[in-house]
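Structures follow.
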Structure 1
Amino acid sequence: MDFATFLIQLLNAVQYGLLLFLVAGGLTLIFGIMGIINLAHGSFYMVGAYLAWSLTSAFGSLWIALPAGIVLSVLIGLFLEWLLIRRLYRLDHLQQVLLTYGLILIVEETRSLVWGNDVHAVAVPDLLSSSIALTDTLSYPVYRLWISAVCVVFAVLLYLLIQRTRLGMRIRAGASNREMVQSLGIDIGLLYRFVFALGVALAAFAGMIAAPVSSVFPGMGNQVLIICFVVVVIGGIGSVKGALLAALLIGLVDTFGKVIDLQIGGVRLLPELAGMSVYLLMAAVLLWRPAGLFGQRA
């Protein structure tokens, strides 16, 4: 592998890891802070991609579709929390799994009725449609670099929100001791509604910016759901910086595992077994730190 090819794969790994963090960051908030096992989180990623396609078709511009999609996804999150999720806070995980799995089926059927079952493409904006030449024959799309930059900005904003603001302090306090926060006069229900809507918006926004490079198709959220749980487990439940580091590690392991030719004793391990590499990484991390990279021991 020459340097230009290595650089392209490294950029792909970082872009994939940062995009994965954007989805998993929302799951970290919902699972780690609210204690809700949300199996429908990947469906919000899919909804975001379909919103990007439909709104871009309606307005003729992805730049208009993105803010409109964020507003719609926040409203969807607020509505679902009020209608369904708030009833799960004092129930065990079995009820959470059953309800959110049912939500997957509802979202899939609604998607089929509203948008159909075809595969769609979202055009890359003209401003970002060029490529940066790395060699005479290899180049890298500017849009992928833009995705990475946007994800970094969102990662910084999310960290500052949770760690450096009064709202973030209340969110962390509510995660630690819900009853104590309520006794101080803070509306924990409203606080959790905001957290859930933020998690939905992050997943949907990730789907919106990923749509031009991955297409829009039914069930696309199922592909990211399991890997997002892996990110949360590796990073540590409730840790935003842990989710970021875990997502980047998974991006590197997954990307290079598919392009490196590794043989041991005549048996070809990579890329044939690249699909296992992410789970082997999770197992290694949990053997070293059972609570995850930045998780707190119970």
Structure 2
Amino acid sequence: MKLEGIHHITAITSDAPQNVDFYTRVLGLRMAAKTVNQDDPSVYHLFYADELGRAGSDITFFEYPGAPRGRTGPGMVHTIVWRVGSAEAIDFWERRLDDEGIAAEREGDVLRFADPEGLGHELAVDATGDEPLSAEHPEVPADFALRGFDAVRAYSFDADATGTLLESLLGATPAGERAYELRGERRGGRYVVEPAPDRRGLQGAGTVHHVAFGTTVAEHPEWYERIRVAGVHSSPIIDRHYFHSIYFREPGGVLFEIADDGPGFTVDVPLEELGSKVILPPQLEPRRAQIEAILTPLPDPRASRTAQR
């Protein structure tokens, strides 16, 4: 069995309206789902992805209003690496971020910046040949759009143990110093372990909660069995409505998830309506009025864009 690279990355925000604006308007992603944290329905779970809402491009956020700013340290992902198609795309994003007043650092054909709450991002030219996973946005030319995830960069409490688990349990292959590639039949992605700062990390706004790797519906139960046989403590298989999940913490401290590829975001609404309204899983639907009364009202980014034309 081989994992299909990064399925999704989930982080924390304290400000859902600002978060929606940055990831849909500035970065040009599509809001794929506006729902709630199934383990805490009082808070949003926001999903941004490519035009079709596909795994491999899906960055998600739990909103905890007023949450203090986090700080990366050992046992945490600190940077999300996105693919773009060319050096010209790097030029475009350097200009666009500057126009938005967002500080960025360029090193050759790599561009580094952070979102408004400090979550680190990196854009790099894609050399994999994988299918681009891009969204449509009137201010972002198609050739310059983000193409999905390439990697995450993480700090580990035990880099050797992290690498051993990635290779022996998850089937990763070495891809440079402390870098590991997880590549399946359709797609790949990298996990990069970097020297950790000498400080304690703090989970909070602008930090990654977990990283998920992708598999198929057919192989997902086999991954659960493989993890169990290896003696790694994990959650049971959990139905997340859009996909099924298995969670476990790797020895370096980062929370990992293995997620399958079905049924996807269109299980609730047609493709053209993704992100247009709050969606609740069936078990929470009877509590809709109570839940919506707590949530911060959020616009449909595409409806707002259409109204401005």
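Each value in this text was obtained by applying a stated rule to the coordinates, not by laboratory testing. This structure is a prediction, so every number in the text was calculated from the model and none was measured. Cβ atoms are built from the backbone, for glycine too; each structure is taken alone.
Who wins on distance in nm of label points 7 Å out along Cα→Cβ at positions 116 and 140 among 1, 2, i.e. which is largest?
1
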- request: Identify the structure, out of 1, 2, from whose coordinates helix-only ellipticity at 222 nm (-39500 (n - 2.57) for each DSSP H run of 4 or more, over all residues; to 500) was calculated to give -23000.
  value: 1
- line: The highest value of relative contact order in percent (Cα under 8 Å, 6 or more apart) among the shown structures 1, 2 is in 1
statement: If you rank structures 1, 2 by distance in nm of label points 7 Å out along Cα→Cβ at positions 20 and 244, the highest one is 2
Structure from which 24, 22, 18 was derived, semi-axes √(5λ) of the Cα gyration tensor in Å, for residues 36-211 alone, options 1, 2: 2
query: Taking semi-axes √(5λ) of the Cα gyration tensor in Å from the coordinates of each of 1, 2, which one would give 27, 24, 19?
result: 2
